[in-house]
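Q: Structures for review follow.
Only the coordinates and a few stated rules stand behind these numbers; no lab work does. What you see is a predicted model, and the numbers here were worked out from it, not measured in a lab. Cβ atoms are built from the backbone, for glycine too; each structure is taken alone.
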Structure P
């Protein structure tokens, strides 16, 4: 098959596919505007952050599959693909540890003011009095919102730090997941608002959907305690950014972010965000899954999906019942 990689992809895994008879074209320079003309006669399109629009799909006469080299598929027009009977497949779970590690890193950084420590030392300033003001994490209640692979990886790491895990009650969880949550000592709440009031920290790990859009609202922020910590390493549109800025100003809420509304779709450029600039925010550049370990695992997942498709099987399809 002819495969177009419209984002960065590890060369050793592209070579694996070539050795199996596939024609691989690596075009990490492509963006959403270029894609309609670039797809050409490709049969499989592999993307990471490049947006796949209905326009791009409409002109792709030979396209048989779109693969998201990662878990989230909100940058792909899945309905337009389904109308053309093009399965959209993802690689779930392979980046869970990497994202959870970043979320924990943001949490520790917020509690210990690590970035500000570094900046002042580099500027030749010594301010032990200010930076000694940290609560610590042991024993503190953390609410994890979204208990897929990433949320569970975060829950396990929080438990390892001696934190008290809080979750939202859901009767339809699998016996295996319920058993693991019991082992972690999870405390259940009837809804997110109740959990927000009981926790010092909320960490969000939910997919982007109509149900989760602006989940972090004025009402939810009002339920959070003054000085609480909010982490979002999932999707930017979970947050009402204006409401969060007001909550930070009025309640001293501190925030760790890896994702933002209207963040750039290119690897390097400018980004003018009032939220990212706020002094209560420690932010990173949507790098949650960007570890060598995670990218290797995701790349192997892409290879597995391609080889399964060559053999007549569709793995991890998110837009068509197979």
Structure Q
């Protein structure tokens, strides 16, 4: 009965995660992880489960903590779920999925933290299987890890391999995140046409999970509108603000702050210098408090540019 209760709680937590209900998911994962640690069952597989659930839960909860700005906790959870002993008994599915979540945390905070090496190790094995899904997961994970280190051209190439690996299949899991990253990479590389094309291809996927994905694609739409020729600042502002409000309401504070960073760029471009400076100072302090140095440095550089009149 205890095992059944834990399985049900895990399923609930995973569904809350999929819906972007971060707090509800985190509360359940925290409870289950503590129970498993108290019982010493971290290395056990539940009956009929394809995953080593303890590692899976640690990485899920780690991603939520990273979204919430609890970066140190996120890193600790990666370590707890990726010890040498757990790695030794993890099956390939567990390793592939957990490398995806590890790399998602890395992409979010802009820090490798061992993600790329881990993904490469799992990808080497996955490519020797006949599983398009495992290859897809690993290519998507490697794309995340490359984004974390701002290797955008390589990231774009490997993420396209993720798409190619499931071409002709009905697989849709994490597909919206793949398109989301392709738009981001294209924008970073200055390819606005390709960014818009991937945005249009990925947008219908939002309807499958609007609670979680609408804010991400509103953010992308804001960036596309702000960087258009000519830019449409008024419409971009609407989509940036919708994204920020939704992320703050769900507790995804880091995503909200990152959207504000791009909003600041637009405001400075419009000549709203004081508003830009004030908002930058706010999120600069947030990234400092959250121990996310890459984004703290981005904000610091943007503040310097505004002071020098380079915005």
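Q: Upon calculation of P(r) over Cα pairs in 10 Å bins from 0, in percent from the atomic coordinates, which of the structures P, Q produces 6, 26, 36, 22, 8, 2, 0?
A: The structure behind it is Q.
Q: OK, next. Hey, Cα extents along the principal axes in Å, for residues 111-302 alone derived from one of P, Q reads 54, 41, 31; which structure?
A: Source structure for this number: P.
Q: Using distance in nm of label points 7 Å out along Cα→Cβ at positions 63 and 135, single out the structure from P, Q with the greatest value. Let's see the in-between values first.
A: On the way: P: 4.7; Q: 2.3.
Across P, Q, distance in nm of label points 7 Å out along Cα→Cβ at positions 63 and 135 peaks for P.
Q: Using the calculated result 13 for relative contact order in percent (Cα under 8 Å, 6 or more apart), pick out the matching structure from P, Q.
A: Q
Q: A further question on this structure: As an exercise: FRET efficiency 1/(1 + (r/R0)^6) of positions 87 and 207 (r between Cβ atoms, R0 = 25 Å, to 0.05), calculated from one structure in P, Q, equals 0.10. Which structure is it?
A: Q
Q: Match the computed value -10500 of helix-only ellipticity at 222 nm (-39500 (n - 2.57) for each DSSP H run of 4 or more, over all residues; to 500) to one of the structures P, Q, and report its label. Spell out each step's value before the answer.
A: On the way: P: -10500; Q: -25000.
That value comes from structure P.
Q: In addition: One of P, Q was used to calculate Rg and Dmax of the Cα atoms in Å, for residues 55-190 alone, giving 21.1, 65; which?
A: P
Q: Identify which of structures P, Q gives the largest calculated value of distance in nm of label points 7 Å out along Cα→Cβ at positions 183 and 279.
A: Ranking P, Q on distance in nm of label points 7 Å out along Cα→Cβ at positions 183 and 279, first place is P.
Q: Thinking of P, Q, which structure, once log10 I(q)/I(0) by the Debye sum over Cα atoms at q = 0.19, 0.21, 0.26 Å⁻¹, for residues 71-126 alone is computed, gives back -0.77, -0.84, -0.98? Let's see the in-between values first.
A: Details: P: -0.77, -0.84, -0.98; Q: -0.62, -0.76, -1.13.
Derived from P, not from the others.
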